[in-house]
Structure P
Amino acid sequence: MARVIAICNQKGGVGKTTTAVNLGAYLAAAGKRVLLVDFDPQANASSALGHDPGAGEGSIYHGILDQLAPEQIIKPSVIYNYHYVPSAPHLAGALVELVDIPEREYFLRKFVNRVRHLYDYILIDLPPSLSLLTVNGMIAADEILIPVQTEYYSLEGIGQLLETVTLIRDNMAHPLRITGAVITMYDKREHLSREVSKNIRRHFPHHVFDVEVPRAVALAEAPSFSKPVILYRPDSPGAQAYERLAREVIAQEAALAAAAAPVLASENFGNLIP
């Protein structure tokens, strides 16, 4: 059964889509079966994996409205075991179409539950805003991974996002976990980057991944070639950072399995042994 992880930050421009695309690529390279769901109407993750928006094919919009079956819209990427569900601009119209429908927050969850047994990881790339689409993504996910740019405005965005997670836990009775925060666009030469990174590691109340994803030209250029960085510049610092992030995410599996394992009582539990 897949770990469903939403890549989320209410602030834009923090490396959210870059993280979703490249983390998925390195998880697949590590032998995991991965599905990336592009749930952002801008469809940047789809184009980064080579999707042609002009082809007129189905998208996640048709999937959540049950107009097309999952197998009709899931596409293979050029990386083995790495599939994706493309987005399209008309996904933004779902905000209006779903507004008066009962249980409108659960449409993406219903779609994901139909395919989660086929994958080890399902990553959801969410839009940089708090809307019905974002809530759908959080309800569909088991965990939230938060990319944090090394700027002070990003620290404010984290607080708002954590408040949103708390509201979903309390009001929707959904036990959403924080997988962790990953520091992005880091430049060790800049004092601001070092200070923000230090503050995040000191004060963020959840896990912070060890890796710091650098501000790298290869990460910015790879989408223009419709490739993850693993295929564009696998020797670049940005590629190596996302490889490390994938290893850290995979390493969490043992802890999650231990937490989910049933607690078995000793055979002598309750017996008075002299």
Structure Q
Amino acid sequence: MKLKAACTLSLTAASDCPMIAMLRPRSGQTQWLISDRYELQPWVPVSEFVDSYGNLCQRLIVPRGQMRIAVEVTMEVETQIAVAPDAPHTPMTALPDNVLHYLLQSRYCPSDKMQEQALSLVGDARPGYAQVEKIRAWIQHNLEYRYGVSSASTDALETLAHGAGVCRDFAHVGIALCRALQIPARMVVGYLYGLKPMDLHAWFEAFVGGRWYTFDATQDSPRGGRIVLAYGHDATDVAFISDYGAQPLQMGEMRVEVTALD
């Protein structure tokens, strides 16, 4: 499936502000970058690096005043995501070294406090994919998708207490419950074709049956058409804009579009 995705955002800086962005996807096993365009107005020098999670990051200084960033990519992606109801739990001793840290609790995913709830929720589901799917379905049917309930500091336990949140919050709950069952899980942000309302999106992946599988608690069925921008332990690692100035950047209008080309 060939997709064109575009993101345009405006920023205002009270003074020169160092910034790191994650707005360029990379080619990988489930997606291939055909072409991309990255425009800055006004133009400033930019350097790129790959972080410890394999994400492509852009480093620049936003000058005082207003800046517009426009990114457009054409990607070949999976039409359907992989589904494997019988994929078993992968024991810790068989996990690849670079997957082990996804078992640890984190700022937004306090899995060390959620084991009892996780065990109660999955019941007698077979360890592995079936447990994760039960978690995904429970979140979809028991948490309300609602803006204004959560903030940038809301963690998974707070989302459960509120009974509502947005895609980022749903992903944190899924990740935390998986890790509580010793299933590695990571956060993913990117684009989803056909998302309504259209915006940058968040979901999670779980490592079972010897590989990563996609789970999205905001959707009622497995859906492909995804472009991954970044992976991380939780939202701390996948912010598409991180600023480090004396005064925070002010985010203006952001427009996101995803269209199919075939």
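Derivation of every value follows stated rules applied to the coordinates shown; laboratory data play no part. Here the structure is a predicted model, which is why all the values come from computation and not from measurement. Cβ atoms are built from the backbone, for glycine too; each structure is taken alone.
Annotations for the structure displayed:
- Per distance in nm of label points 7 Å out along Cα→Cβ at positions 35 and 107, the highest-valued of structures P, Q: Q
- Calculating distance in nm of label points 7 Å out along Cα→Cβ at positions 123 and 227 for structures P, Q picks out Q as the one with the greatest value.
- Highest-scoring label, criterion being mean count of other Cβ atoms within 10 Å over residues 19-26, among P, Q: P
- Structure from which 2.9 was derived, distance in nm of label points 7 Å out along Cα→Cβ at positions 43 and 211, options P, Q: P
- Structure responsible for 2.5, with distance in nm of label points 7 Å out along Cα→Cβ at positions 27 and 195 calculated and labels P, Q on offer: Q
- Computed 0.25 for FRET efficiency 1/(1 + (r/R0)^6) of positions 67 and 139 (r between Cβ atoms, R0 = 30 Å, to 0.05) - originating structure among P, Q: Q
- Which of P, Q yields 25 [relative contact order in percent (Cα under 8 Å, 6 or more apart), calculated]: P
- Answer label among P, Q for the case where mean count of other Cβ atoms within 10 Å over residues 91-98, calculated from the coordinates, equals 16.0: P
- Structures P, Q were shown, and helix-only ellipticity at 222 nm (-39500 (n - 2.57) for each DSSP H run of 4 or more, over all residues; to 500) at -12000 was computed from P.
- Per distance in nm of label points 7 Å out along Cα→Cβ at positions 3 and 171, the highest-valued of structures P, Q: P
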